[in-house]
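**Student:** Next up, some structures in C-alpha cells.
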Structure 1
Amino acid sequence: MNEQVAKQVLAVQGYVELGLLSDAEEELNSIDPNLDVAGMLRCDLYSRQSKWPEMRELAERLARQSPQNSQWWISWAYAVRRIESVDAAREILVEARESHPDEPIIVYNLACYASVSENYDEARELLDQAIALDAVCKEMAAKDDDLKPLFQE
C-alpha cells in the first residue's frame, strides 16, 4: 500500500471512530475499490450503517473473486444472517471452512449459529475448536449473547 492510500485509510478509520460515516464513505470513495483494504473498509462501513444487502453483495463478490481471503466469507455470512437466516449464513461458513479450516472466526461463528439453533452439543464442540485455534475466542464467548445458553446449563 502506498503512502497516499495509507493516509486515506487512516482518514476513513478516523471518520468511522468519530461516527462521521458519511465523511468516511466520501473518503473511501477516493480509494481504489480493487484494493483489499477498500473492500474491508466498505464492508465495515456497510455493517455500521446496517446496509446488509449492500454488504452481502460486496462480500459475496469478493469471496468469489478471492476465496483465499477468509474475511470476505465471514463478512458475507454476517450480512446474510441479518437479512436471510442463520441457516443460510451457516451454509456459507461451512463452505468457507473447507478452504479455511484453521480460521478461528469461521469456527467461532459456526458455534454461534449452532447455539442460536439450539444445537448446544455441536456449539460446544465448535467453540472448543475455535478456542484451540485462538484463545481470544474464549474471552469473546463470555460476552456473546449467542453463546449464553452454553454457560447457563
Structure 2
Amino acid sequence: MPASEYVRNLRARVGQELIMFPTVSAVVLNDRGEVLLHQRSDTGQWTLIAGMMDPGEQPADTVVREVAEETAVQVEIERLAGVVSHDVTYPNGDRCQMVNMCFRCRAVGGEARVNDTESLAVGWFPLDAMPAINPFAGKLLAIALDEGDRPYFAAPGQGGL
C-alpha cells in the first residue's frame, strides 16, 4: 500500500531517519478455530492482518477498519493480546519502529476475500495447516492464542520479541 499523506509529510521532513509509528495486528479466529491470514502483495508472504493507525484514531477502531479494508470480514474484539515493538527497514531505506498493539478478534460477519491492493490472497486456515508466516507474526499469533488473562508485554530490560 502506498504511504499515507501523513507518512509522506513526515518523510519529507526527516528523510529516512527512524520514525515511531503506532500499529495494530489482528489475530482473527472464526467459529471453526481457523485463523484469518492474507498474502501480502509487496512481499508475497502470508501474515496477520495489520496496519498503521491514522492520526486521531483509537487502536480498537484501527483494528476493525484494517480487517474490513483488507479482507471484508467484520470482527468483534475479544481482548488486547499484547503490546510489542519491532524495527523495520524498508527496501528504500526508510526506518521505522512499530509499536504494535495485537488484538485477538472473532469474526462476526462478511466473507473473507481480497478487498484491496495490499493482498494477493486471503483465507481461513486451521492452526495446524497454515502456510509459513513471518516470525514476528508467528510470535503475535502465539501470544493471542495464549488464554492468559493479561496482555503480553516485554518486561523492563527484556527487549523485543
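Bear in mind these aren't lab numbers, they're just calculated from the coordinates by the rules spelled out. Predicted model only: the values in this text are computed from it and were never measured. Cβ atoms are built from the backbone, for glycine too; each structure is taken alone.
**Student:** Where is relative contact order in percent (Cα under 8 Å, 6 or more apart) largest, in which of 1, 2? It would help to have the intermediate numbers written out before the result.
**Tutor:** On the way: 1: 12; 2: 29.
Once relative contact order in percent (Cα under 8 Å, 6 or more apart) is worked out for each structure, 2 has the highest.
**Student:** Which structure, out of 1, 2, was mean count of other Cβ atoms within 10 Å over residues 24-31 calculated from, if the result is 17.6? Please list the in-between numbers first.
**Tutor:** On the way: 1: 17.6; 2: 22.0.
Only one of 1, 2 returns 17.6 for mean count of other Cβ atoms within 10 Å over residues 24-31, namely 1.
**Student:** Additional query: For mean count of other Cβ atoms within 10 Å over residues 40-47, the calculated result is 15.0, so let me know which of 1, 2 that is. Can you show the working numbers first?
**Tutor:** On the way: 1: 20.2; 2: 15.0.
Matching structure: 2.
**Student:** Okay, next question. When log10 I(q)/I(0) by the Debye sum over Cα atoms at q = 0.27, 0.30 Å⁻¹, for residues 8-63 alone is calculated, the result is -1.11, -1.27; to which of the structures 1, 2 does this value belong? Mind showing how you got there, number by number?
**Tutor:** Working: 1: -1.11, -1.27; 2: -1.08, -1.10.
Computed on structure 1.
**Student:** Suppose you compute semi-axes √(5λ) of the Cα gyration tensor in Å for every structure in 1, 2: which one lands on 30, 16, 15? Intermediate results must be reported in sequence, preceding the final value.
**Tutor:** Numbers: 1: 30, 16, 15; 2: 24, 19, 15.
Label of the originating structure: 1.
**Student:** Once mean count of other Cβ atoms within 10 Å over residues 48-55 is calculated for all of 1, 2, which comes out largest? Don't skip to the answer; put the middle values down first.
**Tutor:** Working: 1: 15.4; 2: 19.1.
For this comparison of mean count of other Cβ atoms within 10 Å over residues 48-55, the top structure is 2.
**Student:** Out of 1, 2, which structure matches -24000 when helix-only ellipticity at 222 nm (-39500 (n - 2.57) for each DSSP H run of 4 or more, over all residues; to 500) is calculated? Mind showing how you got there, number by number?
**Tutor:** On the way: 1: -24000; 2: -6500.
Value -24000 for helix-only ellipticity at 222 nm (-39500 (n - 2.57) for each DSSP H run of 4 or more, over all residues; to 500) corresponds to 1 out of 1, 2.
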